[in-house]
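Bear in mind that the values in this text are calculations on the coordinates, not laboratory data. Values in this document were obtained by computation on a predicted structure and should not be read as measured data. Cβ atoms are built from the backbone, for glycine too; each structure is taken alone.
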Structure 1
């Protein structure tokens, strides 16, 4: 079998069937590129339309979301839920509320979620959803009315044994609360396992808020340890200032690193002496202000309007903002400024060209589907607690998160070595995630 021609054929067919969805194309291309190694050794994975089925969602739901603003005007947004693959368990993946959301972005996120969820070792399938609604600048009542309208349609497609959404960009504890309240109202059932990221008083899990950022740092620890190095004493850049970034900053500094910068869409803040995490939480989570406001109040912090955070000198970079935020030119800046490790806290924040630069410059690179799996892993732990009507301590849940991230790293590392590309965590994570899902699909037949 000519593997290169086979993979090219798969990709061309996927492009044709999914026109105008560049983020989805990018995610599929990365996985297919890794699968060349598998198909040469295990050609049976080309049978039964396996890869074509894997790249085609089981279900795509698009719906209208009408809601009334405080000014009395009717607004109409578009809602999405892509239920991609349930072979390992109920669909699991977040909801994103952001004006950039479209079907292609939701499909890219859902496709990535299949492999991410597989890597956790927990019984969850892959899905994703969201809307082009922007909660920024909206009142509490407007956000509530939107969430209630969104769930009025979505409730009929989800459930604790079917599809379990969580939060993502633009969907935090406030939004999950409004969504869950409307779910109860529409169904008449208190199925606490139907949504994760809930408040601690009504079914939420300790560590869930911190999990993605913490997990990203735990993965980085393992990657550095494989080179005989430690996070303690390292200088770290973190892009973004949302949930993932804040808790990546917190955990990195707890482990002895110095975070020298973070950002938002308006620019970045350089913090050569480290970040005042409590002030950052107050500015971003309580007062919902910009990073420039943090710089006004923090000692030793400088705001750089519209600058490139990747120009800072550091040892470790954690892109935690959004997809394709870090291109090849920024990757070259990182390499020139001494960065030796890059770990994706966001979903696909590094372009293909950036990843090629990392490999060329011998920078260890951890893909998001492995490194930011801590969020969905802890969501699955929340589902376990809900199912058993139990509640675990912060320490116990955090220890389980650390063990999951350690296992994901070891799985990606050993799989890469098995296929002759030791240290390539992209290939290792893609193959490890793929084989578990693919074997289950083969066992369950053509469905």
Structure 2
């Protein structure tokens, strides 16, 4: 078994200017922003004499975006204008509209009369963008750690080593870079007490894993879904079509499915300009602000989907007033007390507890449990565990500057080296931090901050890496 210490020499010649860990939407937006920043046709500036040396390391073997939740008919929750380029540079060749034009669907999409493309189409748009950067992306690379590159003559750390494992060969590679951007996305969150079991899956694996477990779409399975947000509601609604003879049960802590607030004034909290204002708040003010705006993004469902589900539930009520016998049930104010499996490869027994603990406990026998309880966004802590000594004296947590750079002790780290975090700064940069809404403008800020010296002068220039 390969170990981190079993490394091959640093890849490539010289030092990278920037390595991005992960190649999801956040890193893809960075690649696009850098492409545009080097394109003289967009800036009117002479072409750059030196192109920065960059690399993107991605664990998946090809570009994918939430492949487990590409449900038939599911739509984006934001306008296509908030794609990976338009808000920052509408003239970019990487806009969603240019993608439509290249696919011969621009007028057809216009005839839909919507700002919300299907999730399937938006994923295809991002893959179309990603294909342009294959020469600077290493797929199948699982980054294991970031370590200091060693002190140079100045006595300061001027670079970092990024170690990754090739998932095909098992070989550990080391790349040296001045700047590391960590943009690994969220890690599926499983509630405490939910055991590991092949019949228990996170919502992120719904489309990719459940069909392999429950292969007969006509069987009378019983499938439970845990959660009260958009993903849980989408899965609960889709199951009745995917498995028309199955019983489905939605288990949720709240008393009802609640609609997301996407009204115009509230939606302005996702504008890039709000980040500056939010970052300037005190920690307590930020906490209060996030709590006040949770109905825009957490444990909420788009109203149209709620109405569809209610319509389906109402039709059951017409046929049979006894809700305990319905094919599709919603159990509000319930939590899972325990999940058990008597014998291997047999159904699960889910013990439920009501919130008030007054009603009789219910036990469900199910063939599968889908857990739609969100994501944690702290993977960077493990990746940076070997460079904790570079934090300012007395710091026990990673702090982040307004420009997304990690706060480091500059008595130990040179000014031309840095670590940057993407998609895990909600507490300092607001609710939009893990969403698509700000990716285009944020990527432009990041490229300007990290690679300013490599961009054509004057201005921020914009040509392919």
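Figure out for me which of the structures 1, 2 the number 16.6 belongs to, where mean count of other Cβ atoms within 10 Å over residues 128-135 was derived from the coordinates.
On the way: 1: 24.2; 2: 16.6.
Label of the source structure: 2.
From 1, 2, which structure was helix-only ellipticity at 222 nm (-39500 (n - 2.57) for each DSSP H run of 4 or more, over all residues; to 500) = -7500 calculated on?
Details: 1: -14500; 2: -7500.
Value -7500 for helix-only ellipticity at 222 nm (-39500 (n - 2.57) for each DSSP H run of 4 or more, over all residues; to 500) corresponds to 2 out of 1, 2.
Work out the source of 30, 30, 21 here, i.e. which of 1, 2 gives that when semi-axes √(5λ) of the Cα gyration tensor in Å is computed.
Matching structure: 1.
With mean count of other Cβ atoms within 10 Å over residues 168-175 as the yardstick, tell me which of 1, 2 scores highest.
Values: 1: 21.0; 2: 14.6.
Result for mean count of other Cβ atoms within 10 Å over residues 168-175 over 1, 2: largest is 1.
Using distance in nm of label points 7 Å out along Cα→Cβ at positions 16 and 336 for the comparison, can you identify which of 1, 2 gives the largest number? Show your work: numbers first, answer last.
On the way: 1: 4.4; 2: 3.7.
Of structures 1, 2, the maximum of distance in nm of label points 7 Å out along Cα→Cβ at positions 16 and 336 occurs in 1.
One of 1, 2 was used to compute distance in nm of label points 7 Å out along Cα→Cβ at positions 56 and 232, and the result was 3.3. Which label is that? The partial results should precede the final answer.
Working: 1: 5.4; 2: 3.3.
Only structure 2 yields this read-out.
Could you tell me which structure in 1, 2 was used to calculate FRET efficiency 1/(1 + (r/R0)^6) of positions 64 and 120 (r between Cβ atoms, R0 = 41 Å, to 0.05) as 0.75?
Working: 1: 0.75; 2: 1.00.
This figure was derived from 1.
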